[in-house]
Structure P
């Protein structure tokens, strides 16, 4: 299961059933869970922990030093969960503290996840999508090709970032964002929500909330006041409103 031409550090821990291709390098303090398949010419540096049943394709670079000028070789980590697909030439850096990627993410070729990012579960990164440092990504987010996220932004659950869109503020859950360098909201991510089982009432309530926040010209406080009763009856609207309240960078409108 481990090609004799691979170079694996004596302190690396590979569980039963791990596959490693030729000319792959696995460094010190790397732990890899059962059933993970690693192709040829992959470099994995530690401290890095990778869970079960991941598939890492050729020429990926996983767990190397943080690309942060403040990084001074302090102890830092990368943690990757289970069931992820990591395609060719993907780079995922350790943090200045910890970079974390959850479960069942689909990360296509040439994507970059920078230092100290926190990525949730079941996301899709289309080719060349990139996160700068300290970005927080929720669950079921879709990043289209060549999209880019500025450092310290937060991307809410079930949101959709269109191709070539540059995000410089927070993205609320459930929304579509488009517009290239001038990113704006493009409505509710209705197709994505339907695919994930959101019923018609949930979609109706979220559309109402969207109009209150983005289309009625209200201040944030006035919008929150108008949404008060809807927040009590629909947890999705409550999540949307909470993300608006908690944003420290402002949100894309």
Structure Q
């Protein structure tokens, strides 16, 4: 089993990630030696950004300004948070953004955690329940290919709320992609317009790193092959696959 630091570094190199993989772990007890979150987060998804520079654990109180996140993480909610959730859902319904019949389709964690710990994958103090990657479309190409090969199905591409990707992955044990939501894009500085989130279950991280290693190499070679073939066709030729393979082999020697 590779260390978390080694897997993190390999994911960064293979996928050319611009941001470090983030580990999320849930527990019934606070992890020993891990500091509690300091400050005030406007939404639970903000912890994903803060984890790039520090390791910390959170309780329901730290999520209190995010009624939606408390709901998707199945955290113990206060009366004030329950009212906030109902008020938010009413606004969403009035806008046609989230209809009443949409609410049951939003993933919610099956179990109720007491603590949620965030960190860089390389420095995770607990085995991660899932790992979040901030990715571009070309990086998700390799990740979705890995998912298809390991799970024999494609990863779902989810919309609002972004935090529901945590429940989706933990409930199913399979990866999922989140296209985010307007809230997450407002609260996270590192969630750019061209960025999506791909979440991998921690229990399968080693399998995904191994498959990504193969697919990243294959994609790099095939991209060169297709570029060579494109140039050949643009020059007016009609090469067979074998002819293009021969030309590609010659270009590699």
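Values quoted throughout were computed directly from the atomic coordinates according to the rules given, and no laboratory measurement underlies them. In this text, all values refer to a predicted model and were calculated from it rather than measured experimentally. Cβ atoms are built from the backbone, for glycine too; each structure is taken alone.
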With distance in nm of label points 7 Å out along Cα→Cβ at positions 42 and 186 derived as 0.7, matching label from P, Q: Q
Looking at distance in nm of label points 7 Å out along Cα→Cβ at positions 90 and 138, point out which structure of P, Q has the largest value. Q
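Hey, helix-only ellipticity at 222 nm (-39500 (n - 2.57) for each DSSP H run of 4 or more, over all residues; to 500) derived from one of P, Q reads -14000; which structure? Kindly include the intermediate steps, with their values, before the conclusion.
Numbers: P: -5000; Q: -14000.
So the calculation was done on Q.
Determine which structure produced the value 3.0 for distance in nm of label points 7 Å out along Cα→Cβ at positions 26 and 74, calculated from the coordinates; the candidates are P, Q.
Details: P: 3.0; Q: 0.5.
Comparing all candidates, it corresponds to P.
Of structures P, Q, which gives 18.4 when mean count of other Cβ atoms within 10 Å over residues 34-41 is computed from the coordinates? Display every interim value, and only then the final one.
On the way: P: 18.4; Q: 13.4.
This figure was derived from P.
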Structure from which 23 was derived, relative contact order in percent (Cα under 8 Å, 6 or more apart), options P, Q: Q
